[in-house]
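Just so you know, all these numbers are worked out from the coordinates, no wet-lab data involved. Worth saying up front: this structure is predicted, and the values here are computed from it rather than measured. Cβ atoms are built from the backbone, for glycine too; each structure is taken alone.
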Structure I
Amino acid sequence: MSGIYLHIPFCKKACHYCNFHFSTSLKLKHELIDALCREIGLRADYLGERTLSSIYFGGGTPSILDKTDLEHIWDALHKHFAWDKDIEITLEANPDDLNYNKVKMLRDMGINRLSIGVQSFFDTDLQWMNRAHNEKEAVTAILNAQEAGITNLTIDLIYGSPYTTHSMWQKNIFKAMDMGIQHISAYCLTVEERTALHHMIKKGSFKPLNSESATEQFTYLMDTLTGNGYEHYEISNFAKPGFRAVHNTNYWQGVKYLGIGPAAHSYNGSSRSWNIANNKKYTDAITNGKLPQETEIITPAMKYNEYIMTGLRTVWGVETAYISNLGQSFLDDFLTNIEKHLISGDVMHHNNQYYLSRSGKYFADRIAMDLFWVEE
């Protein structure tokens, strides 16, 4: 079954490292929510089926939405789609939005998984990130969610900052475990162009990143979480048994999904489309019954490269049976290029499945690029 992603492009503040599409102005919020609902109707046949296994509210900051906003979206989704009885419904949230009454409202509406953007349990980290919350609010948000009865929680953490000491990183991980978080997504800080962080580093007001420190923190992350019952099922994702993210796992396994909202991407197996990354232009087009999007047909080479990139990052790896279905030339190329990584020990294989070893996880992107099919 397929999933739907809804992009809610509003934030209270602009985090220094973020390059996602969002606005700090809520002026168009009501018009945009109405446009989201209209787009759901316009594109209801896109997936070729109408039963959903997952719904994901991303952003931006979806926890900005109030009950009326959610009810409007709920009505549109129920009107056009059936929901699997075990559907996963995730909402990304900032801690400062999650008072007890807000969480209870979300749970009562059917949200059964919260993705809380903690990033760090240290105020010094949160301040350089320009986050809207503090350490106390992060802890309180988690406690509120647990008290309100949401039993599937994931938090985001960021490592690799020159201001995050190893001691701080260790305490972040243990804090998450001690609070009973079932799923942890940990991302290495990267510098994206056209972000405040990129500007600060160029200007010299932010220390340059240290790859050795980031590697050490990634090693500690893997050792500690896997040693405490978490499955390292994707490079950046760790889950207790039974708590893998359904929606994101579908992405990594090539399942179809529909993206709703400005800048949202969609995939139906043969093509990919993406909406314009402009709230006003998106809203105006949808209001006039038009889809403000671009589309590309996915060639076998593109499908092969995407399979390599996403599959290698996961615990299930890539399979030669899938590759051979794309064409014998892809399989021949793969088997030739993978050999040196097998010899180095960075890639392991069992029968027809190839996956990264522990050492290979440090070089996942580099190995994937080495395996890519290059058009002549």
Structure II
Amino acid sequence: MKLMRTLSCLLLLLFCSVVQARGTGDLGVIIERADSTVQIVETSGNTSIGRVAGLGDLSHASIVYSRDARFAYVFGRDGGLTKVDILKGEIVGRTLQSGNSIGGAISQDGSLVAVSNYKPGGVKIFDADTLELVVDMPATYGSSAQRSKVIGLVDAPGQKFVFSLWDAGEIWVVDMSDRSSPKVLKFKDIGKNPYDALITPDGRYYIAGLFGEDGMALLDLWNLSAGVKRILPNYGKGEQKLPVYKMPHLEGWAVAGDLAFVPAVGRHEVLVINMQTWQEAGRIKVHGQPIFVMARPDGRHVWVNFAVPNNDTVQIIDSQSLEIIKQLKPGKGVLHMEFEPRGEEIWLSVRDEDRVEVYDTQSFTRKATMPAKKPSGIFFTARAHRIGL
């Protein structure tokens, strides 16, 4: 009888563990910037499954995931790097690594996490398991070794990180194949004030937008010896620019076939680029100054949100006709958008109304609404398997 009871208890424990176990493929995290919390959600039923608090200043927070998509690395504006277990809903590691940070990236093999810092300017690279510091790389430039703000940090194939220096007008490529001996390649005079950057989905091209002058800087990571090429050098020449209420984000750029769709700085336009020639292929007049320009995973439609005072609106562009086919008004303060992995739905954070909206991407109808405390970034675990995200 004692043996039977023991076996029964073991079977019950095994059953309970199976019932409670779940994968991470349909999970995601919503930044709740006002309360220093993240909300953990699932996309199969569009529900909230928990919150994690104590994450510091999340006013410009972003997230990358471990390769098994269990751990979210949260980059806070206060320089905090926090490792969150999204299955257990708890913090498993945290370090305050700088005074002002704006984002980060995870290496190709998932073993390293890099953080880009405004203050002091530079990049720090940590062990993804322990959060122990591996490399401290000051972004120094000029004869007096001034420090530059770092922007546009992305991961790249070959265990590399790529980033730009706002003050110096440079792009650096860091090879971390041997973590004990990083190799740094610097490209200077790329243009004035690179404000953000992106890497193409195949990991080949790194493109930095320039705030201080017209055009963009392109680096072919397959052919580094060719150096940095300037593209769209005459974009906006001689035209009056509008005040820039919020810097657009290039990381969420849209690719559809051979075309790239990017937000124009200080203009009510989405710029269309032919990726075969890197020449301008068109401009699309939109509702306001675009912030995120994001393609549905199949590339069929491109969704655009806007800076104030037009941030209650989202427009959808047909990637074939380049026409706006739908306009939505989800609410005040649409800060971020995130497609579900196969693109059937899109989640929108509506910060000023403390909620997140989920829309069907075919019918454009609202599918779900959930409360969130001043939501901003939305990050699904599918990002764990994509370059540059």
Quiz item: Out of I, II, which structure matches 1.4 when distance in nm of label points 7 Å out along Cα→Cβ at positions 73 and 257 is calculated?
Solution: I
Quiz item: Quick one: distance in nm of label points 7 Å out along Cα→Cβ at positions 33 and 321 came out at 3.5 when computed from one of I, II, so which one is it?
Solution: II
Quiz item: For structures I, II, which has the highest computed value of distance in nm of label points 7 Å out along Cα→Cβ at positions 41 and 361?
Solution: I
Self-check item: Entry that produces 0.8 once distance in nm of label points 7 Å out along Cα→Cβ at positions 105 and 137 is calculated, selected from I, II
Solution: II
Quiz prompt | Structure responsible for 21.0, 58, with Rg and Dmax of the Cα atoms in Å calculated and labels I, II on offer | solution = I
Quiz item: Rg and Dmax of the Cα atoms in Å, for residues 201-304 alone was computed and gave 13.4, 41; which structure, I, II, did it come from?
Solution: II
Quiz item: I, II: which one has helix-only ellipticity at 222 nm (-39500 (n - 2.57) for each DSSP H run of 4 or more, over all residues; to 500), as calculated, at -1500?
Solution: II
Quiz item: Looking at structures I, II, which one was relative contact order in percent (Cα under 8 Å, 6 or more apart) calculated from, given that it came out as 11?
Solution: II
